[in-house]
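Trainee: Alright, structures below, take your time with them.
Since every read-out is calculated from the coordinates, none of them should be taken as a lab result. Just so you know, these numbers come straight off a predicted model, no measurement behind them. Cβ atoms are built from the backbone, for glycine too; each structure is taken alone.
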Structure P
């Protein structure tokens with residue numbers, strides 16, 4: 001008898017591992033079509049330091065610690081990218097995307113462990129808790145919405161932050177149960193391990209800071225107040241309460257810290273706060289019902305809520321959230337998992353859907369939050385159906401529904417991954433989802449220009465202008481000049497210069513800045529189709545009359561590139577003055593400093609050269625070898641008397 005029991009237990013363990021292996025293989029197979037796809041969009045700019053490192057122009061410290069994609073630098077994420085580059089100096093995409101998939105699988109494993117802990121703590125029988133957790137974890141792994149995070153290389157930052165957040169939550173749940181049993185090791189895990197994992201999550205991406213608030217969500221939804229040790233309240237007061245109060249106080253004392261982020265946006269803080277409830281419902285719709293235009297990557301033309309009734313879904317969305325939160329609060333003791341799901345989902349979105357002036361809509365923001373949504377919904381269904389699951393017919397129906405749901409998600413993920421297999425397929429699929437996205441159309445414009453198709457490029461620019469805000473019309477005009485410059489077979493028409501003069505007023509947006517920088521680059525490469533001096537003079541009038549702070553990045557970068565155009569037109573003295581102003585406004589940016597030194601040298605301004613060289617030397621840390629070489633060259637030119645101080 002004991003032999004039969006042992007054999008049965010061994011068989012169940014083996015069967016469980018076979019299921020795990022099958023899920024692993026199926027997940028890899030679903031994502032396989034997209035693993036050889038190209039770098040796309042933000043990948044190229046954000047991973048450019050890796051190319052410089054491979055070429056020997058940047059040290060590893062420069063790659064890891066000089067990243068500017070977020071205020072924290074995200075060094076842990078950059079270390080993983082550096083590891084990929086080290087294993088494949090050719091910078092092929094497969095290693096990068098395969099690593100993203102490996103992180104996704106690791107997240108899925110932690111999601112299962114966390115699910116088991118959560119369902120058991122909520123009072124669900126261990127056997128049922130395991131199956132519910134397995135369903136949630138596999139559903140999360142196979143959500144079609146996750147494809148745009150997993151196969152978009154740069155979103156590894158979001159993935160790693162999620163991985164370490166899940167690890168923090170698993171560690172907290174284990175420590176919390178240990179503390180309840182009097183374990184000293186569990187106390188150390190709470191006070192040292194949980195904060196340490198949170199710091200690692202923060203080193204991956206700033207959203208990792210939400211790991212600690214999420215542990216508070218677990219505590220105050222799943223654990224009973226009367227059994228809560230005093231040290232738990234002290235822990236959360238120190239790690240969540242005080243930091244939250246300090247952050248709120250700082251925002252109140254320095255409102256520009258929040259409001260400054262809206263200087264270059266086409267929406268205000270109130271409009272953002274009205275829009276995000278709709279965005280959060282849209283994420284949920286795409287999570288559970290992965291069909292329709294929201295499945296695309298491009299959401300830059302998502303409608304902004306300008307009032308409670310415009311669009312009409314604004315008030316409906318707000319009301320629905322108020323109702324959902326109310327139900328979760330009222331039922332928090334009857335269905336604690338629902339309260340956990342709602343609170344966890346909202347806390348996970350707190351930074352990127354809150355008052356900070358970020359763009360409105362990105363799928364990757366829902367990557368980790370989707371797990372809480374799944375846990376909440378499955379917990380609610382279990383609450384209502386648990387009493388019926390003993391009936392064989394009901395149990396079979398539920399199993400069939402679960403398998404069908406996973407099959408639909410799996411097929412959807414495979415289909416989505418197929419759309420990432422190459423650039424042409426990717427953009428064609430994205431166009432079918434959102435043909436009016438200005439950002440997507442700008443990529444088609446670039447493809448047309450690469451093919452020398454001026455008419456095609458202008459057509460895409462015209463199409464994009466129809467759906468962009470009025471503040472971006474000048475950006476479309478700039479892109480028309482870029483088109484003429486890139487093809488360089490005929491001069492830009494006079495009407496285009498008139499259009500630029502009429503539109504180059506008001507705020508300089510980030511997109512206008514980028515377009516202007518690209519135009520300056522084309523001019524420096526020898527473009528003959530535009531009058532760069534004429535464009536520069538219009539730009540100067542724009543810079544002097546837009547009312548923006550001169551230290552805003554779009555302003556000083558546009559000023560710098562205006563100076564580049566003037567220099568290409570041979571107006572060296574005027575270019576030097578413009579570039580110097582940009583240098584000062586940018587807090588002595590090194591790249592601008594290099595050009596300023598060259599202009600000062602052309603004018604024989606030795607004092608100016610020495611001032612710039614001193615600034616570059618102070619900024620040098622050895623990480624950027626091109627900067628080091630430039631400093632050596634400039635110093636040699638000054639020391640050898642190669643710069644004519646007569647100004648001739």
Structure Q
């Protein structure tokens with residue numbers, strides 16, 4: 001056992017602040033940076049960069065994975081006492097660093113041990129130089145389990161409490177490092193160590209049921225078995241979440257999911273099992289009430305329980321600020337990958353408002369007008385498509401008619417966009433023009449028509465000299481308040497994009513997504529959808545990419561259907577659009593009260609095949625939450 005005091009082992013007290021200045025995460029949400037899987041040099045580079053930007057290191061752990069020392073870290077841009085931060089220290093180097101820091105008036109606030117590639121112990125540590133009143137501190141490292149328990153018992157009997165513990169291994173023998181501090185009026189505390197994963201979960205359940213909060217977790221491996229040390233305190237707290245045994249990918253997903261709910265990382269412990277990295281972490285939420293978080297989860301879970309939903313994702317804005325997003329269930333049932341807000345979903349006909357926005361933007365740019373003819377020698381698409389002369393009804397079709405589903409074409413005989421799957425997009429358009437004539441006079445009758453939006457996609461390509469996808473990505477989505485991830489999806493399972501979910505049933509992969517581009521081909525995060533909504537919603541909190549007059553026109557219904565505008569469902573309480581096809585339902589909603597939301601699902605439930613039931617659930621949520629955060633997560 002190593003005592004972090006004078007090497008002669010005579011008694012000396014080191015001190016820390018009773019209340020750490022600016023260490024707690026406040027509701028003003030200072031900027032932070034979290035990274036994991038960093039090499040020593042990558043960590044040092046990051047540290048140097050962030051230190052110059054006034055970030056402070058609040059947590060660090062070392063671990064060995066894939067036969068290389070790695071580091072997981074958490075920085076926050078906040079004020080506080082001066083720091084000394086060291087990593088990759090041997091036991092003797094750590095002891096020397098401890099002595100040197102103490103001589104300069106610095107106090108140890110964190111030490112984590114880990115096993116290096118040779119099976120020996122290494123250390124990472126943070127010291128701070130306090131000012132004002134201080135509390136006595138004692139630190140130990142290299143303790144066996146028995147020595148650690150004896151130290152805990154001894155210092156508790158002297159009025160100290162366990163501030164920090166780290167488990168690790170030396171030559172496949174468990175060791176512990178700990179910090180004890182003497183403070184008065186502290187809450188009741190329970191500490192455990194040497195727990196297997198199952199034992200830890202049992203202790204966790206017992207202590208949390210008794211009103212205790214997990215304030216620290218340390219994962220470590222001895223002889224191929226992962227063990228855990230933990231500290232619980234009985235106190236009131238903000239909402240909090242703890243996870244352990246996470247793979248790197250699972251940790252990243254959990255981090256993303258928690259971030260968009262207002263949680264902030266408090267503890268991150270990297271460790272390894274069989275040379276593969278694992279993570280345990282604690283987050284707390286200073287931004288949302290636990291009752292509101294529970295309400296959201298309860299409403300969504302009730303919906304999922306009523307419907308066989310693999311996974312879904314939601315995003316909510318208030319006054320054009322992203323205030324909440326979360327994934328539920330599974331992105332892939334076979335692999336067990338959980339949904340998080342960065343997962344991409346097919347959005348089906350929610351693609352239509354995107355096309356409508358692009359068309360209205362081109363009209364603003366003077367490229368054409370709502371009354372521009374589509375076909376014929378003077379039409380926007382000329383005579384590019386079809387082999388037969390156009391009839392008068394075809395020649396009379398305008399851009400407005402396509403946007404409003406009043407072109408006169410009908411789905412009698414089947415929706416052509418889901419027929420003739422052997423034809424490419426150009427040949428399919430030609431086939432429709434050659435084999436179907438408009439059933440109604442253009443402008444007189446509303447009939448929802450995917451084919452019309454496919455034509456709008458070709459108009460966008462013709463006048464912009466870009467592909468439909470690139471024009472929207474470059475000219476529309478890049479104006480959203482965040483970096484949009486939206487793409488035209490692939491047809492097959494093998495064509496899945498990075499972070500795209502899997503769709504159920506497998507028949508979803510019979511759809512020709514690229515052929516459907518402008519009417520149903522986009523994949524997106526709900527965050528992307530509310531992001532673009534924030535730029536065309538007519539609210540005044542952020543600058544729109546369309547003029548108010550254009551937005552009014554876009555949201556004006558036709559004489560044939562006052563409830564549908566130029567790519568948008570129009571209701572007395574909202575503007576939006578739903579989407580539904582095999583493997584997918586989705587909805588984008590802009591409410592009149594300044595709240596907007598989007599959701600996506602990776603199946604099409606039988607009892608909610610057009611997504612209005614889930615829309616009702618979301619309306620209940622956004623109307624019932626008592627207080628949304630003031631931040632903007634875009």
Structure R
């Protein structure tokens with residue numbers, strides 16, 4: 001078995017042949033020379049055997065290896081490093097020589113930077129610059145010992161002190177000029193300085209890798225190469241989005257270094273950083289910090305990889321500008337003509353968004369919720385805007401369904417919506433305003449961005465402050481669902497001034513979907529008395545309210561009475577389950593409508609016929625009815641985070657602008 005796979009050799013005498021061939025597989029003989037004296041049959045057999053060994057990585061063809069200038073002493077001193085490269089790539093000596101020639105700047109203070117000097121010398125770097133930053137004591141005598149010991153093996157290695165620069169973009173740029181690689185680490189969490197290193201190195205295209213030691217954890221990476229991928233700032237904005245205690249990129253020189261940071265653990269962190277640079281520069285072996293953070297638990301020495309994606313608020317990448325009106329309309333046109341997103345496509349793409357430490361979404365599980373009669377799933381989302389006082393426990397979407405798969409998909413979709421409404425990039429706004437699409441006229445219209453993004457008012461998004469927040473498999477569906485939510489809200493608000501009783505829905509006169517039948521059976525088995533009333537208002541869109549054991553439990557709106565009936569029964573069942581199991585307030589679900597007993601009639605009525613059958617027709621009809629009632633819906637695509645847009649492109653917040 002090799003890094004390239006497994007090779008099985010059959011035959012009675014195959015071992016003898018391999019044993020006889022081994023002395024000739026040294027890189028000093030050609031295949032023709034090896035087989036020159038063999039018969040045709042044996043030549044074919046040996047050729048096939050060697051070809052198989054080459055294909056599976058047991059033998060290398062070094063005929064095309066690139067030349068190198070390493071002398072015998074260097075080849076002997078760095079035999080293990082060259083052998084590692086050779087296991088993965090061709091031209092191992094040439095690749096090592098290229099790595100060795102790169103000028104490396106090591107920056108930081110404390111045990112970690114001392115260990116980094118040792119790791120850099122041991123790996124073979126020839127020219128090393130050392131910038132001691134001073135926020136914690138560094139044992140310079142220990143560093144001198146490392147240098148003296150290294151020079152006994154390799155007298156060409158040098159370590160040169162670099163003066164502490166002015167900590168500004170220009171000052172640091174001057175300090176790193178001429179270096180090919182920068183590695184930054186400290187015993188203390190110096191996040192603002194790390195952000196500066198990231199910004200300057202990314203701007204100059206200088207290879208950078210950093211480690212942050214914070215409490216019991218050390219975070220290595222990601223490797224920054226100056227491209228368009230996730231950088232260090234992106235990664236740490238993701239980390240801070242899961243850490244409500246310290247949601248800012250600030251230097252903390254006053255903290256005491258981790259009690260778990262000692263010589264051995266500092267060496268582990270330093271070796272990881274140096275090894276990542278070595279693998280990247282030689283193109284040998286998997287680079288763990290390419291697009292990822294590696295987290296080390298300094299107490300247990302366990303490690304875990306956390307993938308990172310670009311963050312919409314990162315300052316190291318090109319600064320986004322507000323869209324022009326034309327750019328906005330072009331973007332909406334592209335959404336309207338975009339492909340339908342299937343359930344499988346969404347689930348596959350969303351799965352990559354989950355990570356407890358660095359994900360857009362943190363977790364997807366069943367929590368402590370009971371799973372009967374409905375299955376319950378909970379999806380957490382990250383604090384992308386770094387809101388102060390962010391409650392991780394409540395930053396979650398809780399959804400229900402009759403099976404786990406559907407419950408998880410619903411929770412994930414809702415978490416994506418809430419995340420999208422949180423990802424407000426102020427750099428994309430013009431004087432605090434954002435372009436929206438007036439659904440009545442089809443024209444672009446500027447509106448107050450705080451009406452679209454609740455985080456601009458320092459509050460997390462919710463159904464209460466963002467009722468028009470929705471998504472769909474298409475742009476039309478996203479708009480339709482958002483408009484239905486507003487229609488339901490307007491209809492329920494009319495109950496406050498209603499006088500006459502609202503009839504019960506005649507269960508026998510409404511078509512029962514498969515799920516509606518199932519919900520009725522569940523409610524009956526639980527001994528729950530449920531009634532459904534038709535509260536359709538002036539907008540004329542069927543709206544039902546359910547009551548469980550005499551209390552309002554949920555509402556639903558839509559053009560198909562059968563689907564509305566099914567939905568309102570599900571919400572009744574959810575409401576009952578939440579009360580019985582004492583769910584926390586954030587998980588209970590849609591707000592229960594105010595529906596006083598005086599409005600609950602005893603007469604029954606059959607609902608009307610189903611209305612528009614597809615989302616385009618429904619959208620058009622809802623816009624018309626809302627407009628006639630004095631409400632002008634304006635749709636704003638929530639696309640400030642391109643990573644989420646790639647997962648769920650059709651997320652919208654529709655705001656109702658009231659007409660005078």
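Trainee: Have a look at P, Q, R and say which one yields 0.85 for FRET efficiency 1/(1 + (r/R0)^6) of positions 138 and 242 (r between Cβ atoms, R0 = 35 Å, to 0.05), as calculated.
Mentor: Considering all the candidates, the number was obtained from Q.
Trainee: Once Cα Rg over 2.2 N^0.38 Å, for residues 218-345 alone is calculated for all of P, Q, R, which comes out largest?
Mentor: R
Trainee: Thinking of P, Q, R, which structure, once helix-only ellipticity at 222 nm (-39500 (n - 2.57) for each DSSP H run of 4 or more, over all residues; to 500) is computed, gives back -22000?
Mentor: Only structure P yields this read-out.
Trainee: Looking at Cα Rg over 2.2 N^0.38 Å, point out which structure of P, Q, R has the largest value.
Mentor: Across P, Q, R, Cα Rg over 2.2 N^0.38 Å peaks for R.
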